[in-house]
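Structures follow.
The numbers here are math on the coordinates, done by the rules we state, and not lab data. Keep in mind that this is a model prediction, so the values were computed, not measured. Cβ atoms are built from the backbone, for glycine too; each structure is taken alone.
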Structure P
């Protein structure tokens, strides 16, 4: 499964010339932890909650003792371009969702922009990935069955069941083509492209009609 299969395409973005206040309002209104910064379709940065909050909440003078000669603090930039992060972690539309999941976990990110070259085409969040894990088993099984039948060209020759995301694909008639081992590996790889599949077991008949052999 690739980034393009799970990403959100209608992305809320801001421009470097957007006011920080407007960016903060968009975050608060949409519940976003960060917003991609786009200039003429190109991803040029990202502005996060921390960027918006930094140096914008003044201390209560009643709670903090200050010297009279304390140096005045310059006002923070009013525009997104002055506070955004330009070193942005992004992924391509064909990136493996498993790699994206590792990136989000290891880098402690809540979302990652998806780009085609330098142009923003979507965003993948932890919530997008979680949605693939809660797909109904029946829905996953139906999609996988259609893929298996389309790949093999054999209708009504397969039993496909899914329990808690674990898929079992079993040949019910006919012989494996070109061999049981090749067919098992191909169908196992095919199953892993389906959103919501967390594991797969494939059993197919052997060319000589013997007992099916499993492939995990």
Structure Q
């Protein structure tokens, strides 16, 4: 299995890539700088390969799609702007747009560009790393840029799952939970546990679910 993990130089993405590589999968470890990608991949052993990729760059995505020969799993992990200081009523909409470029349009562009490779895979998977903050069922105020962009990512998951069902591509959103990372801050669950949720969706059997929203393998309300 060949997997591409975005934002894999730190946090949840790094641990997802590490766990997949440790399980024997070939992992493309991506980061916005070549140095960060190389350093992260080096720490994961021979199954990890660095790839410079900024998900907001159409040129980077086009180059990756052109250079890759095969792909089985796309893990859309890269995310920015957990804007705890903002409120929807006064939000800086430029910041909201910036968050959407990474959290929504980046995954969307990648899926569109890499879809031919995924369609050619015998066991294709797309995993969108989301958050319970995106659940409309429990959504309140706060973090408007992050929550709105992740809610839109969940909508994309549903649309892609429906459209790609005939291609046998399983598409799911995963909330890793509150994880103790640079973005999540101290006090959360270990990063190994949060990443395991994502790895579960990346390695589902062919008869596994699609179009769902999960944490620890259990459904979450949309």
With Rg and Dmax of the Cα atoms in Å, for residues 123-178 alone coming out at 12.3, 39, pick the structure among P, Q it was computed from. Q
A value of 25, 19, 18 was computed for semi-axes √(5λ) of the Cα gyration tensor in Å; which of P, Q is the source structure? Q
Ranked on mean count of other Cβ atoms within 10 Å over residues 83-90, which label among P, Q comes first with the largest value? P
One of P, Q was used to calculate distance in nm of label points 7 Å out along Cα→Cβ at positions 147 and 203, yielding 2.2; that structure is P
A value of -12500 was derived for helix-only ellipticity at 222 nm (-39500 (n - 2.57) for each DSSP H run of 4 or more, over all residues; to 500); which structure in P, Q was it taken from? Q
